[in-house]
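Chemist: Given below, in the form of structure tokens, are the structures.
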Structure I
Amino acid sequence: MWIPDGSREPDFSQLKTVLQKGKPDRPVLWEYFMNDRLYDLLCGDEKVPDDRSISTYVKNIIAYKNAGYDHAFLPSPPDFTFEVLDRHKTKSVSLNTGSIDSWETFENFPWPSLQNVDLSYLDKLPGYIPDGMKLIPDGPGGVEENVIELMGYETLCLKLFDDPELVKAVFDRVGSIICEYYKTIREYPFVGAIISNDDWGFNTQPLLSPDHMKTYLYPWHRKITKIIHEAGLPAILHSCGNLYPNIMETIIEDLGYDAKHSYEDSIKPVEEAYEEYNGRIAVLGGLDVDFVISHSEEDVYKRAMTMLERSSEKGGYALGTGNSVPEYIPDSHYLAMIKAAWDFK
């Protein structure tokens with residue numbers, strides 16, 4: 001099994017060029033996040049600090065660097081979360097269980113606050129970030145994601161008609177808290193771009209109607225991109241689901257995202273998305289997770305190489321999976337994908 005040797009030096013300007021819809025000097029890799037087994041493999045024998053407040057982050061940075069990335073993913077603080085239910089997400093869970101179904105539960109909910117989160121670990125990271133690399137943080141979930149988490153999908157759908165003011169209050173509270181985090185994290189010099197992570201749908205349609213998205217959701221994403229752009233940073237949207245064609249137009253023309261991540265072959269293969277949207281928004285990743293799992297290493301390598309060839313002249317593309325690298329993707333299949341970027345001439 002081929003394993004990268006870590007000799008490829010990070011150069012965030014290459015990924016930034018992609019995010020600006022330009023043509024980089026060489027193939028660029030992109031991944032939202034991987035899995036612990038893969039982080040261990042890619043980190044190898046390199047020393048990780050004993051300081052438990054940063055050890056996981058540093059291991060991830062080493063793994064991304066050794067794999068040939070120009071960035072590393074920086075997750076939001078684990079104790080800065082809207083989740084209060086004891087739900088184990090190692091398997092599918094219902095979207096219909098929530099904590100807020102009335103004004104009373106809204107007022108009594110223990111809303112997260114950055115004032116209660118120790119962010120001092122962020123000041124320790126710069127010494128472990130390789131020259132040329134930048135970190136890309138995400139938020140504590142997305143606006144719509146967290147509203148569904150808090151209310152439950154069924155309750156949310158009912159309250160959209162029975163108590164729309166409550167729905168607006170939940171969206172506004174969630175949106176303001178997420179914006180607070182983005183305003184804080186954007187100030188760190190090691191941040192090169194920011195991910196707005198908010199799943200909006202499934203494989204046939206969005207979870208909310210167009211009118212409800214316009215009323216409750218889009219105003220907050222306009223604020224999010226404004227916050228990110230004010231810091232001179234590219235704004236990346238990670239959103240799963242069928243967003244074609246109208247929502248993609250909104251993402252590009254109205255919300256102002258620089259790049260879009262999450263693609264599925266059952267919705268629109270990344271090759272089609274690239275041909276349709278190249279030059280208007282950067283396309284990140286896209287090799288369908290099911291494809292990477294179910295096809296041979298050779299097939300994965302060939303598709304990755306073909307995608308690099310397709311985008312080599314026009315730019316605006318970084319190679320990676322359609323979503324992330326969960327533990328059920330064989331390591332050798334993931335490595336076959338990124339090997340294409342190392343081999344491409």
Structure II
Amino acid sequence: MSHLDLTADIVELTASLVDVSSVSHHEAVLADSVERALREFEHLDVARIGNNVIARTQLGLAERVVIAGHLDTVPEAGNLPSRLVDDRLYGLGACDMKGGVAVALSLAARSAHATREVTFVFYATEEVEDQYNGLAEVLDERPDLLKADFAILMEPSDAGVEAGCQGSLRVIVRSKGVRAHSARSWVGENAIHYASEILERLIDYTPRTVGIDGLDYREGLSAVRIEGGVAGNVIPDECAVTVNYRYAPDRSPDEAVIHLREVFAGFDLEVGDNAPPALPGLDRPAAKAFVAAVGVTPRPKFGWTDVARFSAIGVPAVNFGPGDPLVAHTVDEYVPIAHLRSTLAVMSAWLGLDQS
């Protein structure tokens with residue numbers, strides 16, 4: 001691709017990023033360009049791990065913050081190249097999350113006189129299975145690069161602060177029966193019928209609302225899939241209900257599993273994916289200063305993001321980025337121009353940078 005100008009206007013920079021296809025597992029071209037652009041600035045120490053690029057200031061300051069964003073996108077849907085229509089920039093990844101990446105790159109170029117040390121992380125393969133996650137790759141190979149007092153993930157958050165995130169646990173709850181011919185159903189025991197008790201427990205369940213750092217995290221326990229049946233003339237001997245538990249950051253992954261074993265006592269329970277939650281950490285000085293700089297009331301993050309990886313290593317983190325998450329991954333994905341400018345202005349002020 002052509003030279004990436006990190007000093008360009010934020011809209012032009014975002015469009016330049018969008019116009020480089022970087023579908024998950026195919027980020028190398030964009031990562032190369034980002035690395036080349038960052039190495040032009042003497043105040044940054046730049047490292048490359050796979051298709052992940054890390055740039056750090058070394059200004060001798062006491063407090064360090066991480067600003068992170070992923071380079072990859074979901075597959076294309078006829079939404080390239082970018083196009084500017086009125087007050088929106090359309091294109092694949094404009095919202096999730098090349099607008100946020102553009103803001104971070106613009107900050108990196110001007111961070112020589114920041115009032116905080118900054119580590120900028122641009123990573124690959126966030127939109128696919130967790131085993132490929134680029135941020136996890138950096139943590140595995142060079143965890144020292146991500147040590148900090150606070151982290152900001154530039155995920156689309158409607159240009160507001162979404163603190164922490166929920167944990168997400170998936171389990172399969174199984175009911176057992178006895179297989180028989182449906183013409184002689186009294187000989188068998190219908191596992192699908194027995195699954196009604198699993199569903200009744202879900203219907204009767206009262207999710208918690210947990211207050212942390214002034215934010216109310218609402219939990220949810222939901223059946224998301226049900227499988228059972230052998231044939232049209234067979235009484236089934238097994239039924240499986242897949243349940244998703246979105247839990248508040250006051251519970252650990254192990255505690256979440258223990259809780260569901262209590263909820264579904266008497267049934268076989270198979271534990272699947274269990275992504276840990278992240279505490280908001282809004283009591284930390286850097287977080288307080290950031291929230292004050294944004295000037296909006298923080299919201300809890302309903303859902304899971306990579307802020308949880310930072311929380312797991314003791315770095316409190318928030319989500320803050322341009323774009324409405326509801327339009328992420330859509331054919332008409334876009335980022336509002338006003339969001340690009342406002343998030344850049346807020347981040348610049350927080351880091352004590354010239355906004356010209």
Structure III
Amino acid sequence: MEKFIGTGLRLPLWDWLDSANVILLSGCGGGFDFLHALPLYFKLVGMGKTVVLGNLTFSPLKSTNAPVLVTATDLAQSPVLFEVTADSHLSHNSTAPDAYFPEKYLCEWFRSLGTEMTIFTFMKRGVTSLAAAYRYLQTRFHLDLIVLVDGGSDSLMAGDEHHLGTPAEDMMSMFAVHSVDCKAMLLCLGLGADRYHGVSDCSTLRAIAELTAVDGFLGSFSLLRSMPEVQGYIAASDYIQTRMTTFASIVNYYISSALEGRFGDYNTNPRTSGSRLFINPLMCQYYAFSLPEVIKRVKYREFVEGTKTQVDLLQGIDYYRENHPIKESDEEIPRTSEF
């Protein structure tokens with residue numbers, strides 16, 4: 001019987017995190033993705049790890065006073081990586097009450113707690129330029145592990161699904177990090193959120209099953225409102241939403257509703273008014289994957305992994321989908337009566 005005695009049903013994702021001393025948590029798909037790293041951020045800091053925060057951004061960084069750390073040499077010296085703090089501001093409307101700048105507002109929230117925070121913020125410049133920015137951070141901080149965080153699950157789509165969601169930003173980040181010589185994980189929070197963009201839950205569950213078959217699924221666990229790390233995540237999210245009421249995050253509302261125990265068509269976000277939602281407990285679970293195994297599963301990877309711009313990447317995806325079989329209709333989980 002001794003051979004079956006383990007370490008308390010320990011998930012592989014914790015082995016990955018325990019073995020790393022310096023970890024970059026970076027928003028994968030832009031916007032608010034970096035916020036979904038916060039429960040893990042607080043946990044890792046409590047474990048004594050050095051944790052760096054990053055985010056692919058939708059913020060107009062070229063209109064800020066944030067220092068540029070990396071420029072794209074193949075894109076007319078376009079800035080790629082910025083260093084954002086609580087003192088960063090948008091030069092053209094620095095006093096606007098509802099400007100889009102979640103990275104700055106998170107830094108403000110940390111400052112209110114007595115902590116000065118820096119968020120390394122990436123522009124959408126294509127795979128090769130993002131890779132250069134990630135290499136800069138790897139060299140500067142001697143990173144042991146990069147964790148890309150996706151709000152939703154469209155980052156798991158292989159490419160032949162009926163709908164892919166919004167793949168461009170996720171794939172830019174994933175292929176960029178994959179090209180860096182550093183151990184890398186993909187972490188998803190908000191499973192089912194991409195229904196809003198046409199991604200079926202069946203496609204997501206198939207992806208998890210296929211990654212499980214190759215040991216690429218590192219485990220999942222639930223977030224609960226009683227956890228201090230989750231309370232910090234909720235407080236930070238609420239602060240940012242009060243600063244950006246016009247840009248209420250769809251995925252954030254889904255996750256916060258799931259954390260409250262809501263279920264089904266529960267909607268408090270004006271941006272999704274009129275849409276039929278399916279809030280459920282899976283939305284407040286972390287799902288972790290080996291990034292190399294996720295990349296291996298992407299069917300169009302040869303057409304996008306060396307692209308220099310977002311347009312090139314999208315053209316590579318379109319080329320694959322125009323020349324290979326694609327599922328003809330949305331897949332939905334079979335009804336009980338069908339068994």
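Throughout, read-outs are computed from the coordinates displayed, never taken from laboratory work. These figures come from a predicted structure and were not determined experimentally. Cβ atoms are built from the backbone, for glycine too; each structure is taken alone.
Chemist: Identify the structure, out of I, II, III, from whose coordinates semi-axes √(5λ) of the Cα gyration tensor in Å, for residues 255-310 alone was calculated to give 34, 17, 9.
Modeler: It traces back to III.
Chemist: Now for a different question. Looking at distance in nm of label points 7 Å out along Cα→Cβ at positions 15 and 231, point out which structure of I, II, III has the largest value.
Modeler: II
Chemist: Can you say which of I, II, III returns 19.6 when mean count of other Cβ atoms within 10 Å over residues 159-166 is computed?
Modeler: III
Chemist: Additional query: Assign the value 149, calculated as volume of the Cα convex hull per residue in Å³, to the correct structure from I, II, III.
Modeler: II
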